[in-house]
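Scrolling down, you'll hit the structures one after another.
Since every read-out is calculated from the coordinates, none of them should be taken as a lab result. Since the structure is predicted, the reported quantities are computational estimates derived from the model, not experimental observations. Cβ atoms are built from the backbone, for glycine too; each structure is taken alone.
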Structure 1
Amino acid sequence: MVRQKKLFLLFWWHMHQPLYKNPQTSEYELPWTLIHSIKDYFDVPDWAERFEFKMSFNITPVLFDQIQDYSNTKKIKCKLLEIIKKRENTKEEDKFVKRLVKIITPYPKSRLFYTEKTRDLALNYMISWCGENLKKSEIVKNLSEKKENYSDEEVNSFILEIEKHIKSIIPKYKRLKEEKIISVSISPYYHPITPLLFDIEAAKEGGIDEIPNIDRFLFYEDAKEQINKAKQKFEGIFGEPPSSMWPSEGAVSEKMLEEISDMKFIATDEKILFKSQEEKRKDRIYCRFLFKDKIFIVFRDVELSDLISFSYHSWDQKSAVQDFILRLKLIYDSVDFSPLVSVILDGENCWEYYPENGKIFMENLLSEIKKQDWIEPVKIEDIMELDGNPIIFIDRIKAGSWIDGKFSKWIGTKEKNSYWEKLAGARKIKGMTEKILVAEGSDWFWWQGENTQEIEFLEVFDKLFNLYISSD
């Protein structure tokens, strides 16, 4: 019997935050992991569960560490939590909270009730970040209605409620993975640009002319350690080794792929395929690729992924859903095989711009997709066996990332190269320590040399990076 042609749809959500913990005080100086923990880290896999819709999730080991830290609010030191615990706050704490409110508040901003009292504003800010599941809590509902003049008892009840919620995040991923609704993959431990650790001169293939003046292979063993530690973390949580990886920032090189040859699946950006192949045909990204007969590679559809990340939030939500499905149908009709469409994106940072944290969009999208008999949702492991989808064998791949196929967000400017040279100096003196591994994370380099006037808390990133390379 001939099987009906299908469009295989792979949703792969990437969850990551760098380590905002001060290595000297152990205080979390920025709250981004906390506020996404009360929203996206639970709500996104919950869509998969409620709609019985196959999805894949990439969770960085350093994010797992932080979620585990926030699961114990009695022990954790977090600047934002400490502020809401106090009846009276300092001018510095007041300024900090107002900067948080200024930089980003979930849509619509009217969810945040603005009050002059620092403690109340900080708690309201956290309430405005609560996801659709946590908002069902009677405690959160009551505080949302009260809006100000919170008592110590009310603050403590809120902290305990979010702790209970955060404690449920990792068990949810474990259960859904066991039930084969989702797949879970990893990135190297502290989210470094791994090809650059293996060989700093990979930057040249990644579109960089000026590379820092450091030993070419100084971080080679560090790269291996970042990968091995990630595998150990995954196995400690899920009881088995990982089979798939989303390389940090989709950054790949041939050397990196050779070093992770025990992985079965990885993904990167379509631009990497286009720069690696003479024939730049869009339809090829809907095939599976097998690198040196060892690792399956899927290439991200940039247009579809970016529409969810950056555009659909401003559309009428039902129109956005219809547009997405129409684009899938155009892909389906344009090829004579069953295409694999890989929609891979940040799973945490887009939803605060959507009405109801993306609830309207995603619930309508998943519901409509399930009505289409020509679409079949798949997980990472499913791509081993997809009837009617070609496998293309490749032996070469060029270095680059999911940002324009280049490394320019992390290396190549005076400021970014200066960070690499500082890191290299510390690495030579201290050796491969845990703090050095933290400092190798991509996030510290991202903002350097950018328009600093538009970036809030850049000084915190500078401070943390310098503390990690200088602390014993």
Structure 2
Amino acid sequence: MNPLTDVKTNPNPGPESNLKARMQRIEDNLQMMHAYFDMLFTKDLNPMLDMFDQDIEWLIVPTGDTIKGKDEIVKLAANYWAASPGRVKTLVNLFASEEYASLEYRTAGMLTNQADFPSIKFEPTGKRYDFLCSFVFHIKNGKIDRVHEYFDMETVKRQLGTVDTQHDTESFAQKFKKIYLGDDLDGFMQLVDKDAVWSFMATGEKFSGVDQIRMLAEKAMAGRIHTQDLHMELTNMFCGEEQMCIEYLHRAIMPEKATLAGAPPAGTEIAVPICLTMHIKNGKFDKVDEYLDLATMSGVKQHLFSDAKPNPVPGIDLAQAVTAAMTSDDVESMVNLFAPDGEWAIMATGESFRGHDQIRQLATRSVAARDHTDGLGIKPTNVFTNAEGTKLCWEYVHTGVVTDKWPASSHKVAPGTKFDLPIILMCDIRQGKLVKIREYFDLLTLLEPDTPHRLYS
């Protein structure tokens, strides 16, 4: 029954006595509503309960719950009022007809005890709420026998601090994984915020807004061929409250007509490790940083921290400790954050360093290879963990000046060269220790700092 559409005017009005009776019923209903409002949130429920029919049905529209009978109303009302004993009310609107009445008011207070709806519970958060609610009452024989209650549940959750942003982000992540790895262009575009920015850290290219990102996606998809065996393979994915990190190995075949600058010859099989970090807002992404190594895509594997290629290895407190060690060049503190069999892999070169001794050697040589002067250094831009504390994303920009202690015998950078290098560390955590770091950056940005490189334009 729709209380609003079911109100009908009498096409054959009766004599004046009937009109007076009808007007009196409207006035009685108005007085009942004023009395009901005055009794809200008082200590004694009984005067209000006297207004209700024994078989009253109360529908809470936002939850879909229907409470039947006075006894159930008593239980819920007592719980609601005790959950927020200091709540206040402000009348906004009240009107009535012969059968119906509508009451709108603003309620405010603080949730200090648990509030129980039949299908949802609100734990006390100590936060204040202030929202509008509206009620439609059906009145029969001087008693309220049906009520429809309206308010915005999301407003209440947001004000009480109970919105599950972690769950929302994880739901987005599962949707993104299916669409992105499935080459669903139209589905992908539905996840793009109108003001989104997609940045390629290896080249400095940025694509802003829906149109540019669609052009980018079309160009990327045309620039490779997927088969049953060669496609994007997810290797890692986790979420923070508003962030998501996805790591994958992109296997594909280069097409006859290249759309990507510097792409290898047609028919070449590629296997490029790629890492994306993104910020999620209202069910869409508004910022993406993509890390990959252009030299890996071209098929030319280079080395940064060793002279010879080693055997390849497959590729809330700890985050703070990593930040402290990384930003202070504290080699020993960084080494101690690793498990004894921990590993540090450089994705751009395929080099891997396992165990405390090798990781210490890597860190020591890295620190010696550059100077931080005049405000240069390691500056974190995005640091977060997943809810379980088993994954850490540590994204930063490294600015410095190359010294004469560059570690590799080939691909040397001239001492005095200033560099500005975006880097991301993807960290696996077990029992409070780092068990593996995969480091993503573009080697050409470091080796050829004055040469612009392009992939999509």
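If helix-only ellipticity at 222 nm (-39500 (n - 2.57) for each DSSP H run of 4 or more, over all residues; to 500) is computed to be -13000, which of 1, 2 is the source?
1
Identify the structure, out of 1, 2, from whose coordinates mean count of other Cβ atoms within 10 Å over residues 42-49 was calculated to give 11.5.
2
Taking 65, 26, 17 as the value of semi-axes √(5λ) of the Cα gyration tensor in Å derived from one of the structures shown (1, 2), identify that structure.
Of the structures listed, the value fits 2.
Quick check on the output: 5.2 is distance in nm of label points 7 Å out along Cα→Cβ at positions 154 and 202, derived from one of 1, 2. Which one produced it?
1
Quick check: 3.5 is what I get for distance in nm of label points 7 Å out along Cα→Cβ at positions 130 and 234, calculated from one of 1, 2. Which structure matches?
1
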